[in-house]
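K.L.:
These are the structures, in structure tokens.
Where a number appears in this text, it was derived from the coordinates with a stated rule and is not lab data. In this text the structure is predicted, and so the values were computed from the model without any measurement. Cβ atoms are built from the backbone, for glycine too; each structure is taken alone.
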Structure 1
């Protein structure tokens, strides 16, 4: 009910590129968000998603985050995880366009899951070095095997905070926060990784309306003095640190 209420409020508040006076945000919306090109790599995204949806293998889940809202079962099929927790194909395509548009060299993903977003990011920018961390050992093992043919991806397993201590990368061009969906954890990861952000770094937060706590975390992040611009797309929250960008918050339908 909370998410439904927030989605109605989002629809009433949101807009498209019209009325956006920032050239940077306008170009992002028109050239990336609303890009209708049917890229050949989309078929690879679709095929991988279909394979996951058909996979009846069951694995034991170790959840270090807020858990699933759909089930508390610790033994789950890959197909079930793909359908309830995996990145939807539409958003995988958006990840592909985002990475292709910004061309980040160093990407960090907190929450690998089945690697749907990971695959999309790699295909969008094969030269990028992607570090992805998954808390559940069995999911991490499955995904690492599934994406074994994709080079340039570093798979880490365990608690995010502990694993971040083992990462040598000093700065990141893009960070996807898609793990522990709680207010405390989200703000903690934000503060921990803030020193690794540079002027053109992009933070993307998943499920900013997952719960009241997640929305509170999102609102706190928006007001941080180092944050200059944000985009609320309901399912993702984009954070920018560009000093040449005036402080402004956008609510955009995708």
Structure 2
């Protein structure tokens, strides 16, 4: 176990997830070297097995809660953390594994695992905020590494992160992109999706898939009206809102409006 350095202590925790958001932090490269000079990375098993005991000044939490053990552990993490920030779609909205929330989880368990009796899991995949207070939620699948660095700097500076709550459409406008939905009839979730990806998909004439989850106050009903004009039926509408952020309230509510089984 390492000795404490006297610098603010940063911890990075993994729950049910793919590790992609933790890798976003590791991919910061030169910026990460600068960060190491400002904080003590006290707990980050993706990067090192060396750890420093808490309490921690800032905890970054990746992943959703899908087991009873995780539900207990997140309370321990919260008690050890002065600030707790959730990173990524799993931690902020339940993630792709949140698709279980729309059906019986036993159907998935028996279909996937040869010995279902060995699997212990909760019925639902839930975001961290459903279990403990969260100081800030950083959306994305995975998160934008520059936004992640801004969150860390803001925590160190005792201020709110400067993360725009606008839609992907605003990023398209700044890049000078032609609207793929208007010009080409390509279905796109950009009007209701939180900015952060730099309008990656529309920049290559592809519709936005909603990786960053719903923006602040999204008008999903209006977007659905446009998707209807592009010949989307109820099955299509359910599928388009049920991807990486299926259980985010705005996307979940809109998908359930068109799901006959809801």
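K.L.:
Out of 1, 2, choose the structure whose coordinates give distance in nm of label points 7 Å out along Cα→Cβ at positions 34 and 202 equal to 1.7 when calculated.
P.N.:
Numbers: 1: 1.7; 2: 2.9.
Comparing all candidates, it corresponds to 1.
K.L.:
Any idea which of 1, 2 comes out highest on distance in nm of label points 7 Å out along Cα→Cβ at positions 194 and 218? Kindly include the intermediate steps, with their values, before the conclusion.
P.N.:
On the way: 1: 2.0; 2: 1.0.
Checked 1, 2; max of distance in nm of label points 7 Å out along Cα→Cβ at positions 194 and 218 sits with 1.
K.L.:
Work out which structure the value 13.0 belongs to, where mean count of other Cβ atoms within 10 Å over residues 50-57 was derived from one of 1, 2.
P.N.:
1
K.L.:
Name the one structure among 1, 2 that Rg/Rh (Cα atoms, Kirkwood Rh) of 0.94 was derived from.
P.N.:
Values: 1: 0.94; 2: 1.00.
Working through the options, I get structure 1.
K.L.:
I've got another one for you. Of structures 1, 2, which gives 47, 47, 27 when Cα extents along the principal axes in Å, for residues 26-177 alone is computed from the coordinates? Kindly include the intermediate steps, with their values, before the conclusion.
P.N.:
Working: 1: 43, 36, 29; 2: 47, 47, 27.
Label of the source structure: 2.
K.L.:
Of the structures labelled 1, 2, which one yields 22.5 when mean count of other Cβ atoms within 10 Å over residues 10-17 is computed from its coordinates?
P.N.:
Working: 1: 13.1; 2: 22.5.
Clearly, the read-out refers to 2.
K.L.:
Continuing with this model, one more query. For FRET efficiency 1/(1 + (r/R0)^6) of positions 82 and 210 (r between Cβ atoms, R0 = 25 Å, to 0.05), the calculated result is 0.20, so let me know which of 1, 2 that is. Could the numbers behind the result be given before it?
P.N.:
Working: 1: 0.85; 2: 0.20.
That value comes from structure 2.
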